[in-house]
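Visitor: What follows is a group of structures, each given as structure tokens.
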Structure 1
Amino acid sequence: MKIIHWNATEKSRLVGGVKRYEDELFANIEASRKDIEIERIQRGGNRILGSMVPSWFLRYRCRDADIVHATFQTIAPAAHFRKPKKSIVTVHDLIPLSYLSMARKDISARIQWMLTPRALKKVDRIIAISEFTKKEVVRLTGAEESKIDVVHQGVDHSRYRPMDRNECKKRLGFSNNEKHILVVAGGDPRRRMDVTKKVFDEVRKRRSDVKLIKAGYAKTLIGEDIINTGYVPESEMPILYNCADVFLHTSEYEGFGLIILEAMSCGVPVVVSNRTSIPEVVGSYGNMVDLDSEDVVEQFVVKILTCLDKGIDEEAVKQSRNFSWAKTAAETVKVYERVYNA
């Protein structure tokens, strides 16, 4: 069986959730299944010719593969032009279809999201990274539920693991005499940084030794004792997670919640919203809060204060063991075999 991955990210791109999925999926299948011939096509680095719509025509090729696996949803329309023998598409989320302003930011994005829903109906199978995303695919595109398989993302437990918290704080220049709440998020509205800020302000009224670390692109949080790190290289993320006494995530929409899983794998207590796919990741372990509750800020604050002195959270580590990239790869290969033998 010959498989070609059509990747959405380029080799030189900074590591994010999609690139991590593409890299780990390819590497784990290649290492574990010698009976499968597998290749990948990554997008070019040219800002114009390497963008998604031109890549449909200029980049993606079938190379006589038995199955083409488009590893991101907006690659799906390329199958219309290339006509692979059989095709599979991974859908990470359909955020621009729920938050319409995100799909209108440029012409390329508008074209992608105009054609993607129709293209998803025509592929042989769809892989959704969560049960929630599966429901969203059905709701927003009209694709048949029977042709959607759920394969969760994973985590590399050899990298994302508990470390000495004080040593990690020292390495990144944080004080061991202070407690740190970590938030990893961009600036888009679904992350609900407005709630994050209110929660931290209230925590500070009750404990003066707490600081907030805000990591991630785009919007910074302004306020006393808030540390904005910006982008943090992949090599330093396990150290950053292990600096945190609590991981806070107030998002109202996640296709999966990979950063929550990584934090848990590092033994960090997580306090999160109960929206969309997040309960699938944290399971019965999680400290979850309903964003619609009238006392939402107070609920977050109470759970954070309860966790700040907890140390390594063995229950979080235990829950994270339900996910691995090897498991993701094995379940994905089952989908390949099902399509190949159909």
Structure 2
Amino acid sequence: MQGQTEFDCLVTGATGFLGRALVAALLLKGASVRCLVRESSSNRLLLLSGPAQPSRPQILCGNLLSPVHTCQAVEGVRVIYHLAAEMRGLPATIFAGTVVGSKNLLQSILRARPQRVVLVSSLNVYGLANVDPGTVVSEDFSLDERPENRDVYTHAKIWQEHLFREYLAGSGIELAILRPGFIYGPKQSQLPARLGFTLGGFLFHANARTPLPLTYVENCADAVVFCGSEKQAGNQAYNVIDDCPPTGLEYLDQCRRLARAPHMFPTPFAGLSLLCYLNRLGNHWSAGEIPLALTRYKAASSWRGHRFSNQKLKSLGWRQPILTKEALALAFPRPLPTEQSVELPLGSAA
């Protein structure tokens, strides 16, 4: 890419739920933005057809699995926001998209030498299976050392964090790692995984009165931009959670406005442990035909009522731009009242 114009930032995963909000936030701040987007992505045109912005992003079609594409993407960029990760598919697909793609990007980063890299990770990376329920989890907690006992996505995200720290250590390139809670917003149909275990349209939930670690999509995007520009934010990890988050029951009440709440079964942790045991038996008896979707280790990591702190990010001066009460109203608008038909009297014949 000879004579290429320099850009303030590169965004990978730009067509995702958070990615689109991040690109919009960067453009509103006057940044020049390049987006590495898969050619097959049906959402790439949304980046160009969104609300009016001071400028438009440059769309670079490519794939993180191609070293050529990653070299082109990072050239002349000052800050890299890495959001791309595979969340669904076969284990090999998730690892390739999240870990192998990250390795290609890091090799290109070491050649291009941007000023800072911002990696968006997840709260799920913490090892909490043996941490007391109700414990407030800060960034000082270690990453899970047994991620293979959880789900493939969490395993891949932990590997991804290790890769970024290993490659950028001693390079002089600043690394900021953000670990958001569940990211919600308009048209987000998924439920937070920390609510419980969903099976066949039924939700088995425990500790539904515990505040959920949530962040509204625009608040999360603002935190990502903040950590890309704030001088003191480099070489640290930060939890991204909104203040005063709703409990699980309160969040489900909001979902009911849009008819998104499943049938619920309050389930103590012992009940979830029984489901884990039955799943393991089914997996064994079926010789793997029934997938091992639920383990007691995963249940202990996710559903014992841990709380998460956002004080480290706030200590740098970040404040969520949209208050939680307002964010919930935006994500779950009240349905408009049904118009009542008015029966008019028949006029007399002329």
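We did not get these values from a lab; they are worked out from the coordinates using the rules stated. Not measured: the values here are computed from a predicted model. Cβ atoms are built from the backbone, for glycine too; each structure is taken alone.
Visitor: Given 1.9 as the derived value for distance in nm of label points 7 Å out along Cα→Cβ at positions 140 and 316, which of the supplied structures 1, 2 does it correspond to?
Guide: Matching structure: 2.
Visitor: Upon calculation of distance in nm of label points 7 Å out along Cα→Cβ at positions 20 and 220 from the atomic coordinates, which of the structures 1, 2 produces 1.4?
Guide: 2
Visitor: Tell me which of 1, 2 gives 36, 34, 30 when you compute Cα extents along the principal axes in Å, for residues 164-323 alone.
Guide: It was calculated from structure 1.
Visitor: With mean projected area of the Cα convex hull in nm² computed per structure, which member of 1, 2 shows the largest figure?
Guide: Biggest value here belongs to 2.
Visitor: Next question, about the same structure. Assuming 1.2 is distance in nm of label points 7 Å out along Cα→Cβ at positions 60 and 116 as calculated from a single structure, say which of 1, 2 it is.
Guide: Computed on structure 1.
Visitor: To test your reading of the models, identify which of 1, 2 gives 49, 36, 35 for Cα extents along the principal axes in Å, for residues 76-243 alone when calculated.
Guide: The read-out was computed on structure 2.
Visitor: Which one of 1, 2 has helix-only ellipticity at 222 nm (-39500 (n - 2.57) for each DSSP H run of 4 or more, over all residues; to 500), as calculated from the coordinates, equal to -11500?
Guide: Label of the originating structure: 1.
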